[in-house]
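So, here's a batch of structures to check.
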Structure 1
Amino acid sequence: MSGHYGDEFAEAHGKELGVRSHLGLPLPAAGVGCAFARDALSLLALHRGGAPFRADSLTEDYEVGMLIGHCGLSAAFVEAWRAPGDPVVSRGAFPVTLEAAARQKARWVAGISLAGWDHLGWPPLAGGNGGRRRAWLARWMLWRDRRAPLAALILLAAYAGMVVTGIVWAGEALLGWTPPPIGDGFRLLLAVDAALLLWRLGMRGHFAARWYGMHEAMLSIPRAFVANIVAMLAARRAVLLYGRMLRSREVVWDKTRHSEAPPPAQPDPLADPLAIPVRIA
């Protein structure tokens, strides 16, 4: 169950965050592995009445990164290695059961897609052509971050379609059912959808292979379907969680439960920072 987290982070860090950094767009920060300049924290404090961090946010790290970018400060996604093939990464253990994963991801969805929308809104379309272009790109990335509830509905419809298709095939083979004919346009749509699905699975496998090897890349394909189940359960819980927060005006927090022992202690990468290769994506 926890392996799908690695697949998703490998793809996001290998592709999406690099693209955002290259385009100079706001970058979502993480609870670990991020650093802020003092002027950025000062700006946040001024923006929020003296408190740079919101106490009523479920995903404060994400919101801080996006707000810094919306205020015009620069950010960069940095890759660092202790040695070739030994990246500096967070090695925390993620939930290993379906229920725990759904609860933990529900907090992300509620904090980013729902409450985060309330807190951040949308970047204003101001300035010249360059500013408006950057604002539209930033809005597009925010939409990608906030689409989880809608994506869950589409996934639910797709999985329901798969079940119905399986029932029809079984009825055709066992009971002699005659399904209605499929038009050429619908066949073309199914072919395009199948090609896009293979492309997405190929991308996930590619980025998983970069960090974890071919064995994990092959496992990332069936894990993608597991991740979809978690996403649907998490979206449902997130909507309920957000509704409860609106009614009670209280933050409902589900902390990530790390159920495995931490890995053996590693040498401090900051002991000799000049020896760490760094690449800014």
Structure 2
Amino acid sequence: RLDEVVTEQEEPTYAPFVLDQVPSFETNALTFTFPDAPRPVLRDVTVSIPAGKKTAIVGASGSGKSTLLQLMLRMYPTDGLTIAGQDSQTVDPEGLWQHANVVLQQNHYFYGTLRDNLLLANEAATDEAMRQALDDVGLTTFELSDRVFEKGENLSGGEKQRLAIARVLLREASLYLLDEPTSSVDALTEQMILKRLFARATDATLVLVSHRLAGLEAMDQIIVMDQGQVIEVGTYAELMTRQGAFYELKQVEQSVFAPIG
């Protein structure tokens, strides 16, 4: 009708997100469906990610592990999630990201030097600190003056991942949310990088999404997902002793990467 008043949807308002401690995450029967999707991608997920602990979320592709991480980052609104004891829907996403070191499957790079792209993480970083960060992720032959193209088009998948992690190493944070950060690097480089990350995040909350199961012995807990649900939770030793879903995934991984001959 012509006499109807059309009002624009108001932007949500958030209370200031003041994080004076290392954050925790709790989900309670969380079910989530993407807009316009026919069915939920997460169903009845209840997990606890304690403050200052190291948690891995593992499972096959499509199991919902990356979606759960995205909800922790407030990329989509949802019920059933608290962040640092606060209802996630009242948490300002910008404030949360300011406290977090994040590595996603797609990371932002712009045309400029390697130095320019590293300074995105910490504009006060010295050349010495940036050089050390590159060495720590195995980019030892790169120079800070090297050119990076838009979207990192002149870098390989592994180089882009290592550059993203080098940025993380340059910035103090109380929260690390990492989605398949080393999926495109070899196993030895992966273990070196994870060791550096864990040392950097000693007192922080760290959540690692991974389809690889190697190197998870150091995690405080492992959450195993399948078809949008949590099917196991425990330490590496507990899950291997239980010989359930995680154990079976581990046996498959070992058989795939077993040496030939």
Structure 3
Amino acid sequence: EYTHTLFSAIATAGFLVMAVSAWKVLHDEASRRAFTQTLKAGAVFMLFGLFATMGSGHLQAQYIAQVNPMKLSSVEALWETEDPAPFAIVADIDEDAHKNNFELTVPGAFSFMLYNTPSGAVPGINQIQKDYSEKYGPNEYRPDVTGLFWSFRIMIALGGLMILLGLAAAYFGFTNRPLACPYFLKALPWLLPLPYLANSVGWYVAEAGRQPWIVFGLQKTSDAVSPNLTGADVWLTMAGFTLLYLVLAIAALWVAMRFIKKTHISFEEGRNA
């Protein structure tokens, strides 16, 4: 997951530069030419991060298929073993009955993701549950299928939207027409939460998908709880960290907004200096 996280961080940084540059192009005439350059740079940086994230995610999915097939099948809400396995775009998931009441799928796409060919068996959740119960003992090994399924699709949808935004920003920047669509520039700063939301649902897939294991096949999460840790300790620690990071976030935003709103020298002056 290291490369996947690294490239998603690059995409997030690129979007941040792109969003700030859009605001500066729109509101800071003295700095407009300089921030047209950073608008292009931010768009290129973000697009590189996004495509690299997609590539590393593809390789990661193929790896997970070998080491934790329950996680991968749960992300796709694939209840029964299929060959070839389809990719579900949307689904009405019934976790109590362990099936999908309705699904709209792309035939063979899931098998293609894993084997680079539109054929190949992918074990279903129900079969894996049976296998794990026999191997590790009776237990519920199915994670939050509904949450995983929709979190993954939200992540993909946000990534696709960010690609479109990056292409549009690159187009306006490289054609030297940053003000051709002022509504686009106005929207970009408001859309800054997109990469953070994509990262958050991606981490949910990573962490919730491995449940009930803290170390797959070796130790369950329920067995990893420290015996001398109380509920009060957990709540106190959570409250403390939440308060600390809230204060740091407010301070960081305050400092950032001061610098963003400040008028900077023009691109030519900065280059000559």
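Read the figures in this text as sums done on the coordinates, not as results from a lab. Not measured: the values here are computed from a predicted model.
Quick notes on this one:
- Origin of the derived value -19500 (helix-only ellipticity at 222 nm (-39500 (n - 2.57) for each DSSP H run of 4 or more, over all residues; to 500); candidates 1, 2, 3): 1
- Origin of the derived value 72, 44, 42 (Cα extents along the principal axes in Å; candidates 1, 2, 3): 1
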